[in-house]
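Multiple structures are listed underneath, in structure tokens.
Any read-out appearing in this document is the output of simple, stated calculations on the displayed coordinates, not a laboratory observation. Not measured: the values here are computed from a predicted model. Cβ atoms are built from the backbone, for glycine too; each structure is taken alone.
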Structure 1
Amino acid sequence: MTAIPDKLSWDDLRIVKAIGESGSLAGAAAVLGINHSTVSRRLSSVEQSLGAALFDRRRAGYVLTSIGAEVMALGERVEKDILSVVRRVSGGTQGHKGDLRITTSDSLLLDFLTPIIADFQTDNPEIRIEVIVANKPLNLARGDSDIALRATTAVPDNLFGRKVATVAWAIYGRRVDYAGTLPTAGGLYQQRWVSYGSGLSRLKAFKFVNDRVPRERITYRSDSVVGVASAIAAGMGIGFLPCMHGDLVPGLVRLGPVEPDVFDELWVLTHPDIRKSGRVYAFLTHCADAVARERDFIEGRQIRCSQPAGSDR
């Protein structure tokens, strides 16, 4: 590996890392909050100190050389170590105080997580909570968030957490369109459908619908569960929803039983470095207990607000 001079600082590594990730001086400047000329000057200084070019300057942008890739990898390791120490120190001293960042999806926040957070803050009024809504997982290892509540069957190996429930899914339509009747299984797939876009292609519902519903019958797609539910409620078609969301949308009804081949796993996750932090551990415990009380609803055994079409229950 290339020898790194003793005077190479963390700030130097941050510059190289930012340019490598963004592919440009302007992108690095925006990430670091400094001006373009400073980034250029600092990069020249680092390259002069090392006696080697870290980037090839191309028309399309800055591309790492082999030596640049080694320096960037060093920067990533140093950043990870710094974040690890900061997490342990702040986690041990703050206890049940301070900031807590949670990432989740729109549907989980709307239907489920907000009441859980409200109850948690009643018991822990000195914890300030920020919720980040994103369907794509954030990088907990880089400190983008402290806790993730995710419906997924692909959990990153580097996170700590537990599966708290299995999320049941079913096909939903408007009650007014299916009052007192249930379509046959074959008839369902000839209806107009609402489904998920490529941004949510990881969902089992995405492949299930694509495999069974003629392409011309899928007339609307969205990369949001809430968006699909809204489209079904607007009469744009029928579609799959998690029962814990679909049951709560006014005017919607299950058009059949829970589909066993379409499901998610509900996970509460954090980074191993902060799992024993007072505020993180407190929320993980609180959330797991709340989910346990709602498991029959999440797993589709308990129906709320609406009843299956044709049911007298």
Structure 2
Amino acid sequence: MLPARVKIVEVGPRDGLQSEPLILPVVVRAELIDRLTRCGFSTIEAGSLVSPKAVPQLAESETVYRSIQRKDGVEYPLLVGNLDGLERSIRADARQISVFCAATEAFSMANNRCSIQQNLERIRSICDKALANEITVRAYLSCTLGCPFEGKVDAGFVAKIAGLLIDYGCYEVSLADTIGVGTAGSVSRLLETVSRRIPLEKIAVHFHDTYGQALANVLVALQSGVNVIDSSVAGLGGCPFAGNASGNLASEDLLYMLDGMGIETGIHLNRLIETAWTVADIFGRQPESRVSKAIGRKLAPEFSRYPKV
């Protein structure tokens, strides 16, 4: 049975921008988040508090966070990688954060600069302090369907790590197909395995569209009982530590499919398409979304207040 309502977590302002070669000014990043708020998203990633040397595209995320027009009932999580990042989020008065872990040792060393066990210990410390400060924690688990360094990933090991993240106090684990190699079959098997360890209502999915399988994979996830899906406006993103990974599933494509299935999201499609063309214009290209391309840029005036980067 399909869910009556799905929550879309908009990751464009963080996961989308982190892989772009150009760096957007703070005022443009804040405006993008405000536009996404007006589209109707209930969760929008606002930035990342990792080292600006590692991800310069997301430097000054605290300033972005303080600049946005926050709306009651909307969450604006900040990604943190260590206790220093958590302290920065506390000073910024953030009420939601995200942490990240990997399902393979090679990707953990590339992305997190430490082993899986070391990263889990770090996450446990972050969760303990965040929860003590009444900050909720969401977790990302990378490479759950394939790794650019190690290839296939054992679903049982993914379930084990997901379980630990929930045990530490994360309210949800987003299972990420970081390089976009997942298929309907592998997604079904992964969810069946992970849901034996943690409840389905604590599972979200995060698909990249490298092989054009993202929407099919979403459908399988919905049929399996998952009702939280990550996506990125205009299909922005990829992974800076996985060079062959194309962009995230485009939010417009996901919303078009869900609207057609009669599944509620609370998000306005035309406003989202306008926003997709707006941000794509800044980068001087078209959106990756097929829906945005099909409907066209007629909905979107130029983002005239800001120059193209």
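Quick check on the output: 13.5 is mean count of other Cβ atoms within 10 Å over residues 174-181, derived from one of 1, 2. Which one produced it?
Derived from the structure labelled 1.
Which structure, out of 1, 2, was distance in nm of label points 7 Å out along Cα→Cβ at positions 78 and 278 derived from, given a value of 3.3?
Source structure for this number: 1.
Comparing structures 1, 2 by mean projected area of the Cα convex hull in nm², which one has the largest value?
Largest calculated value belongs to 1.
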